[in-house]
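Student: Listed below are the structures to be examined.
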Structure I
Amino acid sequence: MIWIIILLICALIEFIFALVRVKTRNSKEKSIRRSLYRLVEKQVLNRTLKERVTSDEALEMECRKPFLYVEFPDTKPLVMCLFSLDECVTVGRSRENRLCIRDDSVSRMHCKIGCVNDTLLIQDMGSANGTVLRRGIFGKTLLTPGQQELLEAGNRILVGDYKMRIGVYRGWEINT
């Protein structure tokens with residue numbers, strides 16, 4: 001009888017943890033979408049002012065292009081970044097990079113992430129500690145300087161001592 005009660009309590013605890021995980025995932029996705037809307041709104045405004053197109057045409061152009069989502073899973077609170085892939089996202093210690101990580105384990109210009117023909121690529125820029133690309137549990141690749149690799153949503157990157165999880169937004173859909 002006691003074992004049945006213990007099993008029921010364990011099942012209840014597992015159910016509560018599952019609900020908390022779903023709620024956390026939903027709030028994170030809402031936060032990302034809000035940031036994406038703000039970024040697209042800014043891009044549409046810039047495009048309408050610079051290229052003299054209507055806001056509807058600019059919105060259609062912006063919605064079709066990919067956006068890079070970077071998450072640092074080991075940080076408390078969770079650090080998330082969202083980038084437009086109009087130009088490459090450079091990662092490094094120098095302030096000239098679009099993603100600046102001020103740490104000695106990261107090179108000044110560590111790696112760059114870019115989009116070529118709707119394909120996301122990562123390239124090591126000759127970093128001292130190397131760039132590690134993880135695909136799934138067992139797929140681990142150490143990039144040599146200048147080497148380019150295909151980057152997919154859900155991949156993890158190790159830059160110095162920092163782990164990053166990659167996501168891609170295309171046409172308002174999330175792929176992580």
Structure II
Amino acid sequence: MNTNTYHKAEILKSLVLSLEEVRGFIEQLTEEQFEHKPTDKWSIKQEFEHLILSNKPVSSALKLPKLVLRSFGKPRNPSRKFEVLFDYYHGKLKTTPVPTGKFTPKEKNNLSRTDMLMGWEMIAKKFDDRILNWSEEKLDEYLLPHPLLGKLTVREMLFFTIFHNHHHLSNMQTKSAQV
């Protein structure tokens with residue numbers, strides 16, 4: 001992402017690219033690579049499930065009525081820049097590296113890769129449609145809760161989604177090379 005540009009069009013382009021890169025990577029894996037579970041780590045399938053579990057609520061939040069979003073409060077500060085939020089997230093990962101609760105993949109997931117990819121495509125389409133309905137200004141006027149980072153503006157949550165997708169894509173690429 002060109003971190004000097006923070007406009008909605010650039011955010012959407014970067015988000016769509018991150019979603020496509022994950023999809024393309026998952027599609028080219030062998031079944032053995034997709035399912036292989038390293039000791040004490042998530043399999044690629046589990047990493048992908050985590051991405052589905054974390055992208056879906058962001059996409060869903062973008063369609064909520066503004067009145068509902070206002071229940072999370074109003075931002076007290078302007079949206080942080082992409083690289084500032086990126087550094088903040090990586091600092092938090094050092095103290096809380098593993099997500100908990102509803103963002104944790106199941107130990108045994110019976111969904112096929114095809115079914116998971118179909119779900120991923122639905123999320124991607126919703127992002128595309130829903131971001132277009134937000135004005136540039138509104139991205140900075142509403143907050144969304146994040147389980148690790150606290151309340152983020154919608155713009156910050158979209159930034160997070162982009163680099164979170166890339167973070168897990170990198171993890172999955174490393175794991176695929178080890179099988």
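Laboratory data are not the source of any read-out in this text; all were calculated from the coordinates shown. Here the structure is a predicted model, which means the values were calculated and not measured. Cβ atoms are built from the backbone, for glycine too; each structure is taken alone.
Student: Using the calculated result 1.00 for Rg/Rh (Cα atoms, Kirkwood Rh), for residues 15-54 alone, pick out the matching structure from I, II.
Tutor: II
Student: Out of I, II, which one gives 0.70 for FRET efficiency 1/(1 + (r/R0)^6) of positions 7 and 47 (r between Cβ atoms, R0 = 35 Å, to 0.05) as computed from the coordinates?
Tutor: Here the read-out was taken from II.
Student: Now a separate question. Kindly point out which one of I, II the value 0.85 was derived from, the read-out being FRET efficiency 1/(1 + (r/R0)^6) of positions 31 and 151 (r between Cβ atoms, R0 = 30 Å, to 0.05).
Tutor: On the way: I: 0.85; II: 0.15.
Source structure: I.
Student: Here helix-only ellipticity at 222 nm (-39500 (n - 2.57) for each DSSP H run of 4 or more, over all residues; to 500) was calculated and came to -19000; which of the structures I, II was it taken from? Don't skip to the answer; put the middle values down first.
Tutor: Working: I: -12500; II: -19000.
Checking each candidate, the match is II.
Student: Here relative contact order in percent (Cα under 8 Å, 6 or more apart) was calculated and came to 16; which of the structures I, II was it taken from?
Tutor: I
Student: Using the calculated result 1.0 for distance in nm of label points 7 Å out along Cα→Cβ at positions 103 and 127, pick out the matching structure from I, II.
Tutor: I
Student: Another question about this same structure. Which of the displayed structures (I, II) returns the greatest value of mean projected area of the Cα convex hull in nm² on calculation?
Tutor: Comparing I, II, the top value of mean projected area of the Cα convex hull in nm² belongs to I.
Student: Name the one structure among I, II that Cα Rg over 2.2 N^0.38 Å, for residues 79-118 alone of 1.71 was derived from.
Tutor: Source structure for this number: II.
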